[in-house]
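What follows is a set of structures for review.
Read-outs: derived from the displayed coordinates by stated rules, not from any lab. All values derive from a computational prediction rather than experimental measurement. Cβ atoms are built from the backbone, for glycine too; each structure is taken alone.
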Structure I
Amino acid sequence: MLRLRNWIQDRVLSGDIIVEQNIHAIDICNWVLKGHPVSAIGRGGKSGRNAPGDDCYSHFDAIFSYPGNVHVSFHSTQFGKGPFEVSERFFGTRGASQSPYSGALGIAGEEAWTWAGSDQPRDASFSASGSFSDNLAEADAEKQKSFIGSITSGQFHNQAAQGVESALTAMLGRRAAYTGREVTWDELLRSNEHWDAKIDIEKMV
């Protein structure tokens, strides 16, 4: 029961922070690049995390290689007293975009644009409180409206395949960091790795 209550710090139950939390940023990268990476190299470790029973990594660093010689540099930390932030930045020949959870959201370059609803940066307390009034506030409402609309109209949104693809991409980065070597997408799909939670559900009924 203790492991279930503390699942976020249990590597087998959570998938480690890159699968449990960082997947949201990785999902955006797949969406922008319209596909999944062909390989990844990575590093990571537990420095800064020493709570009892916590076997998750404290940080991940990975380079995802996508088709067309496009590379995504991914970095994540989950320790220390620094500010809370999640952000994606994309660079192209005509400009660059940034999409942080809080702060200015927009595009700089030939066709500059800033979202009028961009929120101001906050410290970590807004995340800890569970009260998100940031750039996602409007996005979440729009997603809910779109989801309900797909049901009432009969034009269902089935994004299971994209969800699986994003989960596998996070696992690709995790495996690259765990092994310290380049891991290909095809190698990941051929893997028969199995994580056993060693939890007897029958005893919990």
Structure II
Amino acid sequence: MPRTTAAPRRGRPPKFSRDQIVEAVAEMLLADPTTPLTIARAAEAVGAKPMSLYRHFADRDDLVAAVAQRLFAETRQPIAADASWQEEVASWMRAVYRMAQRVPQLVQLSASGESAGWLVDSAHLAAMFERAGVQDDRRVAEAIFWVSTTTLGHALIYAAGEHTLTLERLQHSLEWLEEADAARIGRLLPHLDALREDGFERVVTLTIEALERRFG
């Protein structure tokens, strides 16, 4: 009697695609940036059961990376084909900072090592420097490290809410310092406070100037 091979059993096909889930979670975070980015909340955003999301994502880190990639790409401004690497770097830095303002926790998760989403932007930066003619891998890595840590550092400061400190509160806190230090910082506070308006733009300019010197 010939043997018959049973047809392989197939599970129920996923109701939502990976792209649809990422889109729904991105919209959820933009609507309410304080919503915790968890598998359960992501499933709720698409009306699915949490376990069903593991058809598309290995874990929460995978989900965070996908959402970060989606939102950061959306924030980047179009760059002209003949744009200089300086313009590309400045555009990337501003895009990350804008996203920090819109969805602080996403920047915190990406920068804390809880997600490998930063690899996507590292590749984006590496391509910029390679197009600029930087062929030495060590220098490209240094440039990526310099630009990303500088940008994410300022983004994290914003996300942590330090930008809400007022000059009045800072001046009141001078009483914690020794008299000489209080006098020294007291003279600097007005200048530091003035940097709130365009401080990050100055950081962008200084970073690019430093890279120009580094690349020679």
Upon calculation of helix-only ellipticity at 222 nm (-39500 (n - 2.57) for each DSSP H run of 4 or more, over all residues; to 500) from the atomic coordinates, which of the structures I, II produces -10000?
I
Re relative contact order in percent (Cα under 8 Å, 6 or more apart): value 24 computed from one entry in I, II; matching entry is structure I
Of the structures I, II, report the one carrying the highest value of mean count of other Cβ atoms within 10 Å over residues 174-181.
I
Hey, Rg and Dmax of the Cα atoms in Å derived from one of I, II reads 18.8, 62; which structure?
I
Which of I, II yields 0.50 [FRET efficiency 1/(1 + (r/R0)^6) of positions 70 and 166 (r between Cβ atoms, R0 = 35 Å, to 0.05), calculated]
II
Given a value of 4.3 for distance in nm of label points 7 Å out along Cα→Cβ at positions 54 and 78, point me to the structure among I, II it was derived from.
II
